[in-house]
Structure 1
Amino acid sequence: MGQEIVKVEPGYADGSYGLAVDIGTTTVAGYLCDLHTGEVLATDGMLNPQVAYGEDVISRISYTMKEPDGLAILNRAIVDGIGELIVSTTGQLGVTPGDISEMAVVGNTAMHHIFLNIDPVYLAKSPFAPTVSRPLDIKGRELGLAVQQSTNVHILPIEAGFVGADNVGVLIAEEPYNQDDMVLIIDIGTNGELVMGNRDKLFCASCATGPAFEGATIKSGMRAAPGAIEHVRIDRQSLEVEFKVIGSEEWSAASPSVKARGICGSGIIEAVAEMVKAGVIETSGRFSRKLDSPRLMTTDEGPAFVIAWADETALGQDIAICIGDVRSVQLGKAAMYAGAKVLMDKLEITRLDKIVLAGAFGSYVSKEHALAIGLFPECAPDEVYSVGNAAGEGARLALISVDKRREAEEMARKVEYVELTVESRFQEYFVEALNFPVPTVLSNP
């Protein structure tokens, strides 16, 4: 491939900018970086515009198959969405989209294909093979992005059909292949992606956790944005509730002016865990019939428990966790737990040394509450860490380092993919994990 001049500027110009993008099924994140220092200068995130055409990967693949222009519509939606991130991040810094000379992009395999305008149909059919898995370098003009025509866009490689470039980003950010400890890395989103192992052996897998952990499909759910309930505490005796919302340091009981707009993924996990601890929910997931509280009510959708009364919200209506929300959490956490158990079998281990929680969800979820609902196999709480958006960090590293790009390609081929749907023990572990663990005392953070 021949060389090409990206940009010519008059006078002296020392600024060189690049954008790392993480295309999630539900959210998209952008990181504007200084290409000389690697420093993140501006960030922004948005709801993936494709959500309007389907909340999960399978529904979007189905959309491309059923609608004559389905792929083109979804492709244009994400390209335009990234264009908005380009404008917003450069605007924060006072530069223009034309100042971006390099980009690096990660995303799960379906998001990767749709962004590249590649038909994802084969991802929905056994053996779920991606059309292209190698790393790619494509000019911005070929993708229709609002950057310099010659801007290079580096797309990280794919591991397997449902373990995409985002997981490769997590790999090169956390580097389990350089560790002796047996580590489990969980990137929790609409799809839960797992990496387990150490320098000797690495396995990866993908679990269909559903969008509940990102606030979608939940009756009062919303993405992690100002006003979303992110922390919940329930008094074991009175069943009274206090909560914190994103954007406020005060608990609701201490500040009546705190108004909730909904509940995000971390809040849902804490609410369900607290309900189990308080006996509102039995270990089977059913609502208890033994308790008497005005917060326990029956709705058209079945039993529910009020987290925030109408006068504590900005919506003028109660925010409650209903039986359908509990079921969504059970299904998602059981899939994650069962996937991890299958990988432990592959590695012939019975206990993990360390668990790393990645992704926006992992940044905010309480590890004590995650353990309390059985989101992952038992591990010492002190050995459970949150690292933020590791996929986005991997994209940033690939943006600024050619060596990291080579490392990403090497590791994508080294890690061994496990297709959970054909593993005989997955369904057994899944059914076992549907129940919540027997309650123990949770310490408040």
Structure 2
Amino acid sequence: MAIDLANKSELVPSGNGNGLAAEQIESLELGFRSALGYVDPSYVAGDPAAWASDFGYALDRASIRLDGRTSQELVEVGLGHADPMMREQALFEYADRNEGDAIAVLTEAALRDRDQQVRWAALWAIEKLGGVGAATALREFVADDDPEIAEWARLFSSELRTGDPEFDGRECRTTPGRTFDETIFLLIHCDLYVRLADDNTRWGKLSLAPQGLARVYGQAHACPNVATRERQLVIAKQIDGLHADGSPHIDNYLFRGFTDRTRADRGSFFFESHVQRPFYISGGADDTSLGVREAHIGFMREGCWHLEPRFKIGEASAIRYVRGRFQGWGYVNLARVAGKPIEEMLTPGNAILSTLHDPVAGPLTNAFILGTFKGKLNDWDGDGHIDLNSRDVYSTVDGEIDTDMDGVPDHPGSTCCGYRSPLP
């Protein structure tokens, strides 16, 4: 979601309707600018290699939207569609267009939507728009009746003010007998840039909201253990509705990298994954009609996790919140999606991860995947306690499939269910 800082003033309520004094507005604006994790060219002078070389930013300015719905249609879908995924997707697309009333539309959705995930995703989209308008809107939710909505609002609001998250005072609870110390549900927002011409002169963009991305690529959980979290963790993904027999599609990624621990309350990290996967030439997971090739897929994630000293795993503090960005390559079979409505495009497995380093997958690779993620510990059963590791993830500590969650792989070395073809 690329927002032009020069247009931030358009998002600030006019007159005194925002309920803030002039000095409060100035303080919020200064806090917002100091918390930015990127540098805007209009506010900096110096070597352009540092601020003008972002590939995603270049593609965002050059690409056309693959979602052809009008802004009015997006508002109607975002506030009224029966499918929460479709509502959330429309809201993120509307925000990504930087419409002047985007914060107002997102606020309405966060106030009255029936789906908890749509509500907290709408709050995240408000934070992404930033500025005083976003900070003011988020203040409306810090005392929400739903503790998770209230904490997300507190977290997003504090990030805009200071760059750091704030949390409530709930206690935690652990689930014994689990493989991982923590299983953190991830919100992922992804910009998918698709090359539309072989000469690289035409690009398309699809902005995937968290539930839309989860439906296509799978819902992801970050799964760290205290003993190894500074050098490795598993991202466990699950796609529902892909397999004909109704079983979940399990897709686990072992990441390794470095973590900076020069601050006791957090860890900044850069991790990479390199895994063997079936590459479906059809562009659809499980669709073997055009053949399947085994390929090695790479992916990158970087960011920062924040510790909660009140939550203990042994003698160590638990990770309460993680945020960051990721990037990789993908394959979108344009013949599968051309002319299709958005609800038919966003179906399980309808786009796949890819690699440039394979003689078959490489020439078909046509998508650059760039996005951000956030994940915090939640109270999933409503008992008033934050759950550290209650989420079901089907993975061993090394990312192998473990459907009964006993810590032993179903088939040693297998990290993704599905068709397997022999390597040449």
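Here, each number is a calculation from the coordinates, and none is a lab measurement. If you're wondering where the values come from, they're calculated on a predicted model, not measured in any experiment. Cβ atoms are built from the backbone, for glycine too; each structure is taken alone.
On FRET efficiency 1/(1 + (r/R0)^6) of positions 83 and 243 (r between Cβ atoms, R0 = 30 Å, to 0.05), which of the structures labelled 1, 2 is highest?
Details: 1: 0.25; 2: 0.90.
Going through 1, 2 one by one, FRET efficiency 1/(1 + (r/R0)^6) of positions 83 and 243 (r between Cβ atoms, R0 = 30 Å, to 0.05) is largest in 2.
Hey, Cα extents along the principal axes in Å, for residues 75-282 alone derived from one of 1, 2 reads 62, 47, 35; which structure? Before the final figure, lay out the partial values.
Working: 1: 62, 47, 35; 2: 50, 44, 39.
Comparing all candidates, it corresponds to 1.
Figure out for me which of the structures 1, 2 the number 1.00 belongs to, where FRET efficiency 1/(1 + (r/R0)^6) of positions 155 and 323 (r between Cβ atoms, R0 = 25 Å, to 0.05) was derived from the coordinates.
Value 1.00 for FRET efficiency 1/(1 + (r/R0)^6) of positions 155 and 323 (r between Cβ atoms, R0 = 25 Å, to 0.05) corresponds to 2 out of 1, 2.
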